Structures are given as structure tokens and as C-alpha cells.
Structure P
Amino acid sequence: MAPDYLLVHQDIYEEVKAGMVKYMKEAFYEGDQAREEGQVLIVNEFHGHRIKALIEDSKGQVLIGGHCDIKARRIDPTLID
């Protein structure tokens, strides 16, 4: 797993951001809870902590997701602005 990013022209930024949040809610969530089916597990706790730190240390705002359950090796699909 690697951090990924998207460069978007400012004229369509808000529209793209709203569309991505909408898609993620429809594809990965039921209400406020991420669906477990179809998600892969994080390889081990070390990488779970590493990914959690990436989310926590980002200077952006978490738009959706961000919940980490290191013991269960799950991190919700996350979008950071």
C-alpha cells in the first residue's frame, strides 16, 4: 500500500472532491460504518501503525474514513483533503 494523490485544477476541485466522497460512501460504507466485505487486511501491526501515522500526521482534513483498528488489521478507506 502506498499513499496516493490526485492533482485537480482549482476550477473543478470542489466538484471532484464531493464526487469522490459520494463514491466512497456508496462503495465502501453503510451509514457511518465501513463495510468489512471486500476489504483487505493490513499485513501486520507494524504496517497498521505506519498507515495510521500517515493519516494522523497528514496536514490535511480527513473527509471520510480514518478509523484504524490495528488489532483487527483494518483501516477504513480514507480520503484526506
Structure Q
Amino acid sequence: MLNSFKKYPDNKCLGTIRSTTRQVDGKPVTEKTIDFLSYRDVQKKTAHLAAAVAKLKLAPEIEEVPGLRFKMIGVYSKNRA
């Protein structure tokens, strides 16, 4: 991702499908659009999330491999931008 953030800052990165329903001739018509975040927007959001996780000490440091220490978190989320 870091390379993509630099190489494609203004390109579409993550999208969310939005549905709206309106009446046409008395019948409901559903229209779907996709709202995209650019790579630049996603980079900003991930940086803010990383800073908050670090500040709140939500990622405990573990030694998974002798001599290598990591800070890891698990994220459970809907598939949304």
C-alpha cells in the first residue's frame, strides 16, 4: 500500500456502495452509486488510526519469533470504505 499511496495519490482506492430508492411512475426504482476514497484519503485515515492505536496503547508488544518483537492488532469490520 505504501507504494500505491505515493504512486497513485488521487486515484480511487476504496469504495462504498450507496443505494437510494425513488418513485418513478408510482414504482420504486433503486439506484446505486459508489463513493470512493482516494489513496491519499485512505493514507490519512490509516495514519490517524495508527496514531490513535499507539496513543491508547491498544497493540501489546509480543515476541512471536525469538529476538523479534511486534505490535499487532486484529480488526473485525464490515467490508466498507
Structure R
Amino acid sequence: MSGYNGWSSYETWLVNLWFGDHWTEEEDVQVTRDYIEEMIDEQREKMPDWMVDLCGLNHLDNEINWDELKGHLDACEGLSNES
């Protein structure tokens, strides 16, 4: 999927939607990335191959633009510092 609500992908938008309000520094983004990757790996191990393919778990990691999320956090921090 190309672009979604101003984000580079639906998956990137979704990560920001669910987790972005809880980030205060870039390390929080990395903690979220580690958590999501761990959860994907755990689910991948539990599912038959056809279900992994159907859910898109083999490529989901590549759809999330972590650099964009970090940049968004930096931009939000900059705005709050200007207030």
C-alpha cells in the first residue's frame, strides 16, 4: 500500500496510532519496534504457513517506516519546545 493519511504506509500510520502517544524519546520507538518484531515472530511460529502468508506477516516488518516515526517524534518534540 502506498501512502495513508499523510504517512508512507498504512502500517506506519497504524503503529503511530496505537503507540505514538506514549513515546517521549527515540528510544521508545526502538522499544516499540522490538516489541512488534517479537510479537510477529511469536505469531509466525504459531500459525501454519498459509495463514502467515494470508496475514502478511512475512513482509509486515518491511512495511513499517521506523525512520519516519522517529522523525515525526522529533518534529512533535520541536513543536512542544517552541510553546
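Match the computed value 14.6 of mean count of other Cβ atoms within 10 Å over residues 4-11 to one of the structures P, Q, R, and report its label. Display every interim value, and only then the final one.
On the way: P: 7.0; Q: 12.0; R: 14.6.
Only one of P, Q, R returns 14.6 for mean count of other Cβ atoms within 10 Å over residues 4-11, namely R.
Using the calculated result -22000 for helix-only ellipticity at 222 nm (-39500 (n - 2.57) for each DSSP H run of 4 or more, over all residues; to 500), pick out the matching structure from P, Q, R.
On the way: P: -11500; Q: -8500; R: -22000.
The value was obtained from structure R.
Taking distance in nm of label points 7 Å out along Cα→Cβ at positions 28 and 60 for each of P, Q, R, which is largest? Write out the running numbers ahead of the final one.
Details: P: 1.1; Q: 4.7; R: 2.3.
When distance in nm of label points 7 Å out along Cα→Cβ at positions 28 and 60 is calculated for P, Q, R, structure Q comes out on top.
Each value in this text was obtained by applying a stated rule to the coordinates, not by laboratory testing. Just so it is clear, the structure is predicted and the values come from calculations on it, not from any experiment. Cβ atoms are built from the backbone, for glycine too; each structure is taken alone.
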